[in-house]
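Following are the structures in question.
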Structure 1
């Protein structure tokens with residue numbers, strides 16, 4: 001993401017919840033959260049924040065589809081997805 005002075009994010013995963021510390025990266029860098037390993041738990045949701053500007057997210061979950069857009073101003077975070085173990089993330093759209 002660029003134009004936001006960086007991002008901070010974290011993944012909420014099946015059964016374990018918040019497993020890791022927030023990951024932060026600089027402006028224009030990719031921010032990877034969760035895991036792509038074969039036996040990794042499903043990612044149910046995520047939280048994201050930007051130090052400058054505004055970030056908006058739309059998340060699609062299993063059985064519910066697209067949940068609608070939510071936005072946060074700088075230094076606030078937003079949560080996208082679900083905390084229900086049966087509704088893992090299927091897709092995410094981010095805009096700044």
Structure 2
């Protein structure tokens with residue numbers, strides 16, 4: 001979670017998934033962002049398989065968060081996927097809708 005100066009003001013583990021999937025809802029994420037009185041937020045999850053490429057579900061969920069966040073005046077700055085050796089930024093790869 002970020003303040004207006006883009007300083008980190010908090011972080012939380014929202015859900016711990018299985019080896020193949022994580023299921024959480026935008027509501028669970030936005031409850032935490034609102035409670036922190038954050039200006040914006042970033043999300044991250046891992047791909048234990050080592051495949052850095054986002055799935056369609058990863059992209060769709062992140063875009064949904066960006067749209068809902070925009071409606072609430074909360075900006076999703078990035079959605080990261082991490083593996084043991086690298087990361088993928090949906091923002092850097094222009095996969096988040098404005």
Structure 3
């Protein structure tokens with residue numbers, strides 16, 4: 001399946017992407033090749049393959065909730081550009 005340059009330009013317009021003529025041609029070739037690959041996949045007989053959501057069983061990987069030695073606040077703040085009353089001081093995020 002071949003995508004025309006006009007179709008690529010329309011897709012770029014919808015995505016609000018500015019493309020040069022060279023990029024339009026390159027994308028046309030690349031996307032056409034991708035669509036051709038999907039056509040090949042569509043021809044494969046999968047009637048005897050059961051649908052799957054996962055190809056392997058998932059397991060939660062948890063660690064035990066154990067206490068540990070806390071980070072020394074003084075050492076942590078020592079490398080901070082600015083600190084105040086034991087906390088990192090940063091510029092205001094919201095106006």
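Laboratory data are not the source of any read-out in this text; all were calculated from the coordinates shown. Because the structure is predicted, anything quoted here is derived from the model rather than measured. Cβ atoms are built from the backbone, for glycine too; each structure is taken alone.
Rank structures 1, 2, 3 by distance in nm of label points 7 Å out along Cα→Cβ at positions 35 and 83 and report only the one at the top, that is, the highest.
Numbers: 1: 2.2; 2: 3.4; 3: 6.0.
Looking at the calculated values, the largest one is 3.
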Inset, instruction - State the single structure among 1, 2, 3 that was used to calculate helix-only ellipticity at 222 nm (-39500 (n - 2.57) for each DSSP H run of 4 or more, over all residues; to 500), giving -8500. - result: 2
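Taking 5, 20, 22, 16, 11, 9, 7, 7, 3, 0 as the value of P(r) over Cα pairs in 5 Å bins from 0, in percent, for residues 3-50 alone derived from one of the structures shown (1, 2, 3), identify that structure.
Working: 1: 5, 23, 28, 20, 13, 8, 2; 2: 5, 18, 28, 20, 15, 10, 5, 1; 3: 5, 20, 22, 16, 11, 9, 7, 7, 3, 0.
Derived from 3, not from the others.
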